[in-house]
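Heads up, there are several structures right after this.
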Structure I
Amino acid sequence: MISSYLKKAQLSANPALISTELEKLELHLANTALPDVCWEYQIPELGEGGACSLFGYLQDEPFKLTDYIKNDEQTQFKLANLQSIVSYIEHQTSVDWYGIYQSTNTSEGKQLLKLAYHGVPSRPLFPLTQAFAAGSNNVQVALSHKGRIINNVEEYLSQGGEYYTCDPKVKSETCLPLFNTQNECVGIVDAEAFKNDFFDEKTLAVLIACCIKIPHFLV
């Protein structure tokens with residue numbers, strides 16, 4: 001399971017460490033009360049071309065998940081587990097921002113839909129197109145199915161890397177694909193930190209362990 005994920009995502013990481021972290025995550029999910037589901041959240045004003053360039057300015061109306069997914073008992077259970085995983089990652093890694101996105105068919109085409117997150121308000125949908133991938137780490141990972149670890153965003157940008165700047169404080173970012181049992185990429189996770197070299201071997205093991213578990217709770 002772990003080796004299969006690493007191979008598909010083309011990542012180099014410590015399988016034994018990931019296995020330990022996966023066991024810890026399983027214990028957390030089995031022994032922790034599920035949190036309330038957040039069906040609405042604030043989102044930033046989008047700049048020209050749909051970019052999240054107006055950081056600090058929020059839209060008047062909240063984003064409603066119910067516009068894209070059903071609000072039923074099964075979905076509530078899955079979203080609550082996803083939020084529990086988000087809280088677990090926050091506690092285990094002290095990451096500044098973390099979000100779980102699912103590939104979803106919308107009236108505007110296939111997009112990454114943010115289901116649960118921790119941190120400042122951010123964009124709820126990313127179009128899954130090659131054009132958007134040119135400036136988006138999230139979309140690039142979703143389309144390529146390859147994990148991406150950036151421990152110095154400024155250096156990465158200077159080398160011509162694809163990157164979508166929402167919060168200018170972000171110095172490190174890791175974006176990882178999510179796979180279903182048919183080995184299809186069904187979403188991504190995105191983690192951001194406000195300092196360079198944040199994603200060490202231990203932190204990556206926590207993130208990858210969660211990537212193996214998250215697809216069970218996608219809606």
Structure II
Amino acid sequence: MVARRSDRLDALSQEIAHQGGSSIAVPADIIKPADAQRTIDVTLESFGRLDILINNAGVMLLGPIVDAPREEWERMISLNLSALLTMTHMALPHVLKAAADGPRGVADIVNISSVAGRTARLGSGVYNATKWGVNAFSESLRQEVTKRHVRVSLVEPGAVETELASHNRPEVQATLQKRFGDIGERLQSQDIADAVEYVVTRPRHVAINEMLIRPTQQEM
């Protein structure tokens with residue numbers, strides 16, 4: 001498990017241990033290539049191989065394109081797209097080896113995208129661009145490695161009850177509240193975890209290429 005905030009990682013590790021599982025927590029900022037490589041190295045040292053890579057890190061900083069803070073764009077591109085490319089590139093040799101030599105005979109790369117990777121909306125332009133990029137990269141990679149039994153899957157959530165929207169400027173948060181205030185009950189993080197678990201536990205001959213998940217009342 002990889003994230004910047006070690007306190008969150010430690011709490012999750014303890015929860016996993018309490019339920020009888022095991023985990024390795026790696027505090028890291030995967031925007032930095034050295035940190036990204038360290039996460040791969042720690043995984044291999046701890047478990048001996050890398051069967052599944054889940055690219056879940058991301059940030060959503062919305063607002064008009066005109067007069068937008070460029071640093072917000074750069075942050076989204078760096079994390080949502082560039083870091084995902086870096087992690088995938090570093091993991092691929094080991095994932096391919098796991099597919100060839102591992103007990104499952106298959107390996108998985110799961111990229112968490114978004115409804116925003118399908119539908120461009122006013123006020124979401126650069127976020128849309130990063131998620132469309134994730135989708136395009138994922139499909140091209142899928143075609144490249146699928147005959148080697150590496151499954152590349154997209155999971156595209158709609159509105160999920162997380163802190164993602166809270167990173168926006170106050171005026172953007174107000175706009176988001178108007179946009180999503182009437183969608184009723186949002187998805188929970190467990191709903192997305194369930195989807196990822198389903199994707200990576202299919203039989204070797206089954207690949208879930210894409211999964212779009214919205215709250216029942218979300219229209220777009």
Structure III
Amino acid sequence: MSATLAGRRVLVSAGPTYEDIDPVRFLGNRSSGKMGFAVAAAAARRGAQVVLVAGPVQLATPAGVQRVDVRSAEQMRAAVLAALPCDVYVGAAAVADWRPRTTAAHKLKKQAGVDTMTLELVRTPDILAEVAAHARRPGLVVGFAAETGDVERYARDKLAAKRLDLIAANRVGVAGSGFESDHNQLTVYADDLVRELGAAPKPDLADALLDLIAERLS
């Protein structure tokens with residue numbers, strides 16, 4: 001039987017963020033939100049009080065979950081911080097690293113004779129690192145690392161730099177796994193742990209990850 005999370009407050013962020021260029025265009029990524037939604041659903045089934053901060057995705061709200069919809073990284077940051085304190089934060093969202101410095105009020109039109117356009121980008125807030133350093137830091141802060149190569153090194157770098165308790169890493173760009181897929185392949189790292197969760201449907205991986213989270217909480 002899956003370990004219980006009864007009486008625990010779990011905060012999950014999921015999906016992409018969209019950073020508007022103008023009223024028509026935006027910077028985004030291919031995250032579907034399925035992994036984060038699966039984590040939220042599994043936590044609720046285990047009796048946790050769950051808040052799910054969701055980027056722009058087309059997914060049904062899991063049963064028993066309080067959902068907060070956002071669009072941009074700044075909006076996601078505000079919603080996540082407003083939901084503290086909690087026992088566990090699972091940062092499964094693929095938050096954009098950059099946003100346009102300014103958003104045009106009107107659609108940017110092509111101009112005759114102009115073949116290039118420069119878009120100035122600025123960094124978005126690092127939500128995961130901010131939660132890990134917060135005065136109301138959750139007891140367990142869990143990150144995700146989606147990488148195209150050298151997965152373990154980048155995951156461990158992120159684990160240390162952001163002062164996380166756990167990080168779930170996966171390789172993206174692989175057919176049948178990762179972004180937009182119903183399946184994933186995860187390895188979880190901590191300072192004292194390497195746990196292969198293997199390749200499986202995302203709900204199964206969510207349950208395996210929450211087993212590990214429950215172990216750590218106890």
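By the measure mean count of other Cβ atoms within 10 Å over residues 136-143, tell me the structure among I, II, III with the highest figure. Write down the numbers at each step before the final one.
On the way: I: 23.6; II: 15.4; III: 19.2.
Comparing I, II, III by mean count of other Cβ atoms within 10 Å over residues 136-143, the maximum is at I.
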Hey, helix-only ellipticity at 222 nm (-39500 (n - 2.57) for each DSSP H run of 4 or more, over all residues; to 500) derived from one of I, II, III reads -14000; which structure? II
From which structure (I, II, III) was Cα extents along the principal axes in Å calculated, if the value obtained is 51, 36, 33? II
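Here, each number is a calculation from the coordinates, and none is a lab measurement. None of these values were measured; they are calculated from a predicted model. Cβ atoms are built from the backbone, for glycine too; each structure is taken alone.
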